[in-house]
Structure I
Amino acid sequence: MNTYRIAVIPGDGIGVDTIDEAQQALQTICQVHGGLSMTFERYPWGCQYYLREGRMMPEDGLRILADYDAILFGAVGFPPVPDHVSLWGLLLPIRQAFDQYINLRPVKLLPGIPGPLRNKGPEDIDFICIRENTEGEYGGVGGRVHRHSDNEVAVQTSVFTRRGVERVLRYGFELARKRPRRELVSATKSNALQYTMVFWDEVFRELAAEYPDVSCRQYHVDALAARFITAPESLDVVVASNLFGDILTDLGGALQGSLGIPPSGNINPERRYPSLFEPVHGSAPDIAGKGIANPIAAIWAASMMLDHLGHEDAGRLLWEAIAAMTRTGAVLTPDLGGSATTKEVGAAIREQIIALAG
């Protein structure tokens, strides 16, 4: 029996509801698998914790999390806590302290879900994005001086290290090599960013020479955003810097029909630290507490967690349960045109897990 300890941080807003369904889906997977066991410990960190304690997590929060095999995360951010306080107080410190330098986001249209693109179905929208996750434009270097005066200045500095750029690009090449098409696209903006992105492009070309079996292309990020819309079927693996990857993957989420669908994995490939898995939908204050949030992204993130832990069979079963549920179109939340609740969708996916396990 393989036993794993999972830290659960529901966080804020709809993250609480959707992570509950992801945890229950994992418990069902363990029941039908037979050789897999998980224990879950929940931590009430987030904006409500901040309003009580003056910080998003306790001082020893990172030490607590370091002992787990993986982290299941809901969402961060909720009024009246400013977004930059909530994000830099919880999620970004976890990513950086645990060297989760790979942000992995599949862009795949589920069966039965109508995407926004005319004449584009699941066979056309099926690629994966790799976002650099610990430095780049979100390195956190900068400051403000002469605040609240006519001479106020704000400076934000991007940080691109050879180690950081090379390891995310190499991860992209290795992933592309494992996929049937063996195609890798790099997002750049070297015509305008003559230092950071020219450097990115140079490292990309250097690594391409080591992977002659991988077909390589690069696009300026604005042109690549257009390609997401006009020709998503031409994409297989996309690798991008922190900011570009953040923007492109949210666009990818829109291609999937709702931001309630795409999952995300914050990965430490060397497994020196726990990796973190989360939906990308955010805390959605406008629907928080209404019981109508889409749990698919959180449950799909749980599937990615199973893959990372080395149980691809269980991860595949969970993903197939999601796809079987959406294929019928009978139990969908309002963001997908249905009227089902969060709990009803979660229950329907668990029913599919049991049915598919036979």
Structure II
Amino acid sequence: MISADNIFIFSSASPQATKILRRHAISTESSVREALTAINMLSGASMTLFAFTPDGRIAGTVTDGDIRRGIINGADLEDRVEKVMFTDFLSTSPEDDHCIAIAEGRRRRLSLLPVVENGYICDIIDLQAVKTRLPLDAVLMAGGRGERLRPLTLNTPKPLLKVGDKAIIDYNVDELEACGITNIFVTVNYLADTIIRHFEERDNSADIVCVREPKRLGTIGSVSLIENFRNEDILLMNSDLLTAIDFEALYLHHHRSNADITMAAVPYSVPVPFAIMHLDGEFVKGLEEKPTYNYLANAGVYILKRSLLRHIPKDKYLDAPDFINAVIEEGGNVGYFPIQGTWIDIGSPDDYRHANEMMSHPLLGR
């Protein structure tokens, strides 16, 4: 077994990985009996060992299941670990899309996912502690005046109105941070200083930069003011939404479909309280009594390729529908992703009351 005294072989690993490896590392030259002893000491934690060669390269993983199968196939307790270890283990690299690897790790019911570079572990993702790591920058649009919510928004910008015990925008920022997004921009205009001060005083785990609009630029025009994106895909959303959208599922759908833009969508029904006539020229061909028409509506959440930013003119007003239509007209692929569960666009006093009622209920609020 590799002891804490020999932990120098993991000198390239992150502090978190080193901490995990002090309990979960074993040498390929250790015996199967030693591996069983080490696994037994992990009771209550992830029951997986990482097997390393003498030069510190990861060679495999070892669980009690691997040992059991090895013994069935003729291994002895005094044999080396390398005889029973699992060599086709799941790992990711610093350059890989960690979100995809994390989703696969959860599918396999793994607890620890090693990040490997040139055969050496440089990090370990604890799948019990990490929700996901999305390779996205995020832009929250928070420049609106919230006029339908006056007088509540006379002195408080709508994104900072409290729902339950927290500002609306903080529900979204907390979820983005939980999803591993580390670069967040907030575009501000109306009562901009109030929002800027909020994020200066807030305990942020991500880098959050407020971008002030020199004038109203529409629901997407302000993105043209941002230059230091880090990723190839950008999550863009209204900041005044209360939604239980699964950002990981949205991203994976966007990635697998290779769309230029993926729009989140919500079901919207229009009931007609009358009988509708179906016409053929001057004649009625039938009646449909009080039909309901079902649609998918724009939910105000998008993932778009960074390369599309060329469609956003500098210092000009541009709303999201006009931007998306321009991309479609140029032959771009625009997909959609239906939201399951909560979605409230807090645009009216009734919406605001409904949001507060939901968040006061432990089973309905998130």
Structure III
Amino acid sequence: MDQVKRIPLNDLHEKLGAKMVPFAGFNMPVRYSSDIEEHMAVRNGVGVFDVSHMGEFTLKGPKALDLIQRVTTNDASKLIDGQAQYSCLPDNDGGIVDDLIVYKIKEDDYMLVVNAGNIDKDWEWISKHNTQGADLKNISDDVCLFAVQGPKATGILQKLTKTDLSIIKYYHFAVGEFAGVSDVVMSNTGYTGSGGFEIYVASKDAEKVWNAIFEAGKNDDIKPIGLGARDTLRLEKGFCLYGNDIDHSTSPLEAGLGWITKFTKDFTNSSNLKKQKEEGVRRKLVGFKMIDKGIPRHDYEIKDSNGSVIGKVTSGTISPMLGVGIGLGYVTVENASPGSEILIAVRNRDLKAEVTKVPFV
């Protein structure tokens, strides 16, 4: 078994009382207090996630954009300097290698942010397609990432930089001085749907920046947040998690990611995916809310109203905001319309649920 890696601020999180668990090959804080308390802190105030396990690759040179265009589904040629784009890496068989964010720093200078558990796989996949000699570097070990999320996040972070954060639009970013550290990426992105920024900083400056953020937010009850609340926050917004809701067995079109799948260019397996779009998919990823009391969990069977199995739950939890069970799962197209009644097999009981549009909150 591979050794579990430690993020640079591992010891700091242990001192803060975090419960540490192995996740995606890293020792990560899953919670500091309780998942619900941390969830509510982000929805109503401000919380900070140390997600330094995520992977970062730089892509530079005249062939950088060409490589990005060939390996991702979205159209990166549309990006302007200081803009980010959600995208995915399709495989050769109709599935997804990973989902990622593409950052355009400036002309011929990009950063790709990939999922922690897929760093090595993604590196190998992109390198294999780098036939034109783009300058590709894996800087994952040199970068820390703090997601400062919640309605109070921007105001707190503004105390630490002269860059006007209020004018940075969603999925845009600036590079500048932050907390006395130069070349920090301040990105209006996140995985919670509650507003805020993601701060990319050199690992050597991570502790200084973390402490500065908490000092700036001390009067606003700023809290460190673990992966437990990160999962419930993203699920309330219907955001996909790689390994649960998307993977090598799911196509971007089945997963509702047609909006990031642009057939205005050629990319890996684009002709087959285009054919799938024209012919129509047979199953779809949908959101659902429990009608009966119960907690849907990953891999539970989904049945139609007659009790026939039509799919599986990919993600499920009790929504802290709604107080009911919510989930995502793949169902046959006939059962995918909002309002359709479905059954979730929870511990040998078929419990009623309803297909719902996402976000739930």
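Quick note: the coordinates plus some simple rules give every number you see, no bench work behind them. What you see is a predicted model; the values in this text were computed from it and never measured. Cβ atoms are built from the backbone, for glycine too; each structure is taken alone.
Before moving on, here are some points about what is shown:
- Which entry (I, II, III) yields the derived value 14 for relative contact order in percent (Cα under 8 Å, 6 or more apart): II
- Top of I, II, III by distance in nm of label points 7 Å out along Cα→Cβ at positions 26 and 258, largest first: II
- Computed 0.05 for FRET efficiency 1/(1 + (r/R0)^6) of positions 18 and 330 (r between Cβ atoms, R0 = 30 Å, to 0.05) - originating structure among I, II, III: II
- With helix-only ellipticity at 222 nm (-39500 (n - 2.57) for each DSSP H run of 4 or more, over all residues; to 500) derived as -7500, matching label from I, II, III: II
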